Each structure stands twice: as C-alpha cells, then as structure tokens.
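Have a look at these structures, which come just after this line.
What follows is calculated from the coordinates using simple rules that are stated; it is not laboratory data. Nothing here was measured: the structure is a model prediction, and the numbers come from that model. Cβ atoms are built from the backbone, for glycine too; each structure is taken alone.
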Structure I
Amino acid sequence: MLELDLAVFHLVNADATTAPAVLTAARWISQQLPIAAGGALLGGLFFGNPGQRRAIAQALVSMAVAWISVQWLRHAVPAQRPAQRPAQLGMGVQWIEHAARAGFPSMHAAAAAALAASLARRPVAGLGALAVASAALMMWSRVCLGVHFPSDVVAGLLTGMLAAAAVHGAIRAVGRLPGVQSAMQRQAQARAH
C-alpha cells in the first residue's frame, strides 16, 4: 500500500477527537445525500423540460455504467477496506455500518463522479456545479468515516468520469449515424413549427 495513501487516510479518517458535527455531516453526506440526489433526479425526469430530462437520463445511464464498472473492478481487484474488522485491515476508525466486501473502487464516489461529469457535459440549471461539489464531499465523507482509502475514492472518481465520457461519446456517435441524423432533423423541424 502506498505510504501517501495511508498518510492521507490517517489525516482524513475521523477519530475520538473529531467534532461531532463533522461526523454528523459526513454521515449525512454518505448516507442521505444519495437519497436526496435520487429524489431530485426523479423530480427532474418528471417535471423538467425535454433538455433537462435528456441530460438527467444520460446522467443516470452514466451512473449505471459506473456501477457495472465498479462491480467488475471489485471482482478483478478484491482490495480490503481500511477499518472494518475482522475481515478487513483494522486501520483507523469506522463510523458507519458497512458490509465486508471489496472497497476498490468506491461505489459512492464512482456514482457521484458519473453524475457530476455527465451533468457538467450537459448543464442543467446549475446542477453540474452542485453535483461536482457533492462528489467532492462524498469522496471526503467515505474516507472520513473509515470505509475507504483515498485511493479507493480516487479510483471511483476516475471510474465515474470515464463512464460518463463513454456514455456521452456513444450518444454522439449514434447521433452521427445517417438515419439517426435525418430523424433528429425531422424532430427539430417539427418542434420549430
């Protein structure tokens, strides 16, 4: 394990001297923020304009691709989590309940990064900036709570960003196909009239 990874983990992981408000914030970010974001995305799918619905749908597909990628990577690289005992490494303090499954890369970080990267590519009323800030907070909270090493969340960040890039690239490629282009042009003309 890299010394820098361990040093940053011990710097960020909460301990007995950490302020209770910091732990409360980290728990809320890690456990409740995904639920709040899911509600906001569902609301946007139902009540947003067509452009917003399209951007949110692409973000959801990006998150699904990130989820699949994380599952594959965890199978290929079954890295242990830092704090959980006895099955894991017993480093630091773990502040939330968590199953003893592989922690590389972080699923929370990958999903948050896929959402942020996707919404940043198709801005939806300032949600891109909010999603980027949320992804950064999610990465911090997972290390603070002792369920991931910094390398886990950085790998999650990269996995999510690559998933969003792949989804958006595939959508662009499909949009360039001759039959799809003419259908899209017809739809645009119909909306203009």
Structure II
Amino acid sequence: MRQVAKNGNTTPTRISNTFATERHSSYTHKTIATHIDFLEEAYLISKANRFDIKGRRYIAANLKYYFTDVGLRNARLNFRQQEPTHLMENVVYNELLARGYSVDVGIVEVNQKNSEGQNVRKQLEVDFVTNMGSQRYYIQVAYDLSTEEKQQQEYNSFRNIPDSFKKIVLVNGSSKPWRNDEGYVIMGMKYFLLNINSLDY
C-alpha cells in the first residue's frame, strides 16, 4: 500500500486504481477501505483529517495516514522507500500526538493566475495544524531549505494563513530555533525531538 506508506493524499479509489494499472489486479475500493479500517483499529496506522484553515471546517476527502511505528513500516518494506522528508513528517506527527496535541493536515485555498492569465483556485498544504486548548501551531516539515524554490514551497502556505498563530518549519539537523525575516521559526529536527517545550520558542 504505497499510498499509505508515502503519506500522500489517500483514497481507496486511488489505491484501487494503482493496483489496476501497476499490478493488473482487481482490488475494489470497498475492500481497500475495509483493510485501512482494520489497520487503523490495530493501531498500525493513524488517520489525520484535513482542515480548511480559512473556512474553519474539516474536509472529509483525501485523508492522510501515518504509521504509528516507523521502524515496523521500514521493516515491512524491507528498508526500501527511505524518503527522508516523508519519514521526518511521520516522526513529527507521532511526536505531536505523544505530546498531547490534536493534529490535522491544513489546507489553504488561494486564487492564482495560470499561464493563460485566468484566475484559478489552488489548495496549498500545511503539513500540520496542531491544537491544545487555546494554543495553535502551524508546522511544515522540510528536509532542507537550501534553495529559493524550496523556501517558497514551504513558506507560501504560511503567507496565505489569515491569523497570527506561530508558524514553524522543522528541518533536518540539530540547529536551535531562530526566526527568519518573515517571523517564521526555523528549527532542527533533533532540537524539536529532544526538547519537550521546543514549540514554545
């Protein structure tokens, strides 16, 4: 079930289509949905809902799933599919749950012009919207921010959020938290994991 393993937008229909095209096998979306439910009930995977930040509502479609134990995930895949950013994202999700936060995947809808100059609606993703009481943090997970293109990709979602809750980018390494020119907190993954109050910086 690569769609689950990759932490991508996951629907039973999409997985069913993947089986049909890549493995030429019939695996109905209803059967897949049942199997996903079994995996969740067995605490092997955990479901993250999608939250429309501007509309302040949950979106039922395109849920995301994370493995509750990354080590078991790696062993099951024979240590293939070692995508650093996806694994980091999974570890961050589990750590946020362990700290007592409720964790959703954020969606920010924006209007942009396409190559023909027409206005089109686009959904930008925020990896995690975390809440505990009156506290809220928006968190992006990036293996690195070494290129301008990567920075734009991670920051664009933040720039379109219409509130002032703290916005954090977690990157590979152990760097201590610092703020960039836009006020976003940049923090190393190791620092985040080893400091229980790291989000309060």
Structure III
Amino acid sequence: MKRLFDILFSFIGLVILFPFFIVIALFIVIDSRGGVFYKQVRVGKGGNDFKLFKFRSMKTNADKGSLLTVGGNDSRITRIGLFIRKYKLDELPQLINVLIGDMSLVGPRPEVRRYVDLYNDLQKQVLTVKPGITDYASIEYSNENEILGKAENPEQVYINEIMPAKLKLNLKYIADQSFSTDLKILFKTIQKVASH
C-alpha cells in the first residue's frame, strides 16, 4: 500500500510539477555557475548508500567545507538558493528518489554517512525503514538552519542536541507506522511550508 502510494504520488507530482521544475532550473542556471541538481550520498534503508537529488541552492563545491548549512547568513547559498530553501522547493527533486525506490514520501530523513557513524544501537533502528522526504523531525526542526546559524559551534550543537532529538522523533514514527500517520505528517508538512 505504502509503496503503491509512493509511486502514484511521486509520478503524478513529477508530471504536474515538470513545468515548474523548468522555471526553477532556469533561475538556478542564470543565478550562478554550476549544474541544476545537487546530488549527495546519503544513507538509506539497511545502511545502504544512495544519491539524493536536490535543486542546487549553493555555490559549486560548497560542500567541500562543512556539511551543515547555517541559515541565511551562509555565504555559500546563492540568491535563488535562499528562496527555494525558504519554501523547501530544493527538496522537490527527491520525488525522483521516491519513484525509483530509494526513498518514501514519509520516513526518517536520510543522513550523511559521517553522522550515521555516530548513531548508537537504538538510533540505528531508523535504518530499518526507507528514508523519507518528510517526517516528524522535518516539521519540528523546520528552522534548523536558523538554530545552527546562531550557534557558536554549529556542528557540536547538531551532533549533541539536534540530531539526537530528531532521531527520537524518528523512532517514535517507526513505533507507530501507519498509512493514516503518513497522511497526517504530509498534511502537517504542507501546512508548515505554507505558513512560511
């Protein structure tokens, strides 16, 4: 049921949003040098790596430094990048990941290997399900970049405070998975993005 819903929703979404994708792509190309998409290796179900698709919102090779972004003051973010990040438009290409089966619409957000290696045994349970575009943690920490932007040591705050809190929410989701829960999270995500 979940996989069928993911396939149908992601396919329909990609078809409907295709003209919008073209417009975003043009703005990205005009705004700064580099490709339209940003592909980053993340850790998925079973601890397997996959390439996550996003619209590029930062300067080329920006991830050679920190893997974390720290709000609107991050000089690596492009002008169009600020806009598409604000409204989570940079995340839309992940519908491709959903369609091909790397991800689900709802599930724990996939993390980079560097941080997954820090998980304890309990936290590693998030790797027993497919990662998703949105989850409880995405809603609760929609202002994560702003929090990190105010931190003296963003990575330390992420590792010691934000990441454990998000993983706790992910474990809550895993313990109470259902189609109705997924629909509730999708609805709350749309509400959160619309309120920005």
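Distance in nm of label points 7 Å out along Cα→Cβ at positions 104 and 144 was computed and gave 2.5; which structure, I, II, III, did it come from?
Clearly, the read-out refers to I.
Figure out for me which of the structures I, II, III the number -0.38, -0.91, -1.27 belongs to, where log10 I(q)/I(0) by the Debye sum over Cα atoms at q = 0.09, 0.14, 0.17 Å⁻¹ was derived from the coordinates. Before the final figure, lay out the partial values.
Details: I: -0.39, -0.80, -1.07; II: -0.38, -0.91, -1.27; III: -0.32, -0.83, -1.29.
Value -0.38, -0.91, -1.27 for log10 I(q)/I(0) by the Debye sum over Cα atoms at q = 0.09, 0.14, 0.17 Å⁻¹ corresponds to II out of I, II, III.
Tell me which structure, out of I, II, III, gives 22 once relative contact order in percent (Cα under 8 Å, 6 or more apart) is calculated. Walk me through the numbers on the way to the answer.
Values: I: 27; II: 13; III: 22.
Considering all the candidates, the number was obtained from III.
If helix-only ellipticity at 222 nm (-39500 (n - 2.57) for each DSSP H run of 4 or more, over all residues; to 500) comes out at -14000 when worked out from the coordinates, which of I, II, III was used? Answer for the origin of the read-out: III.
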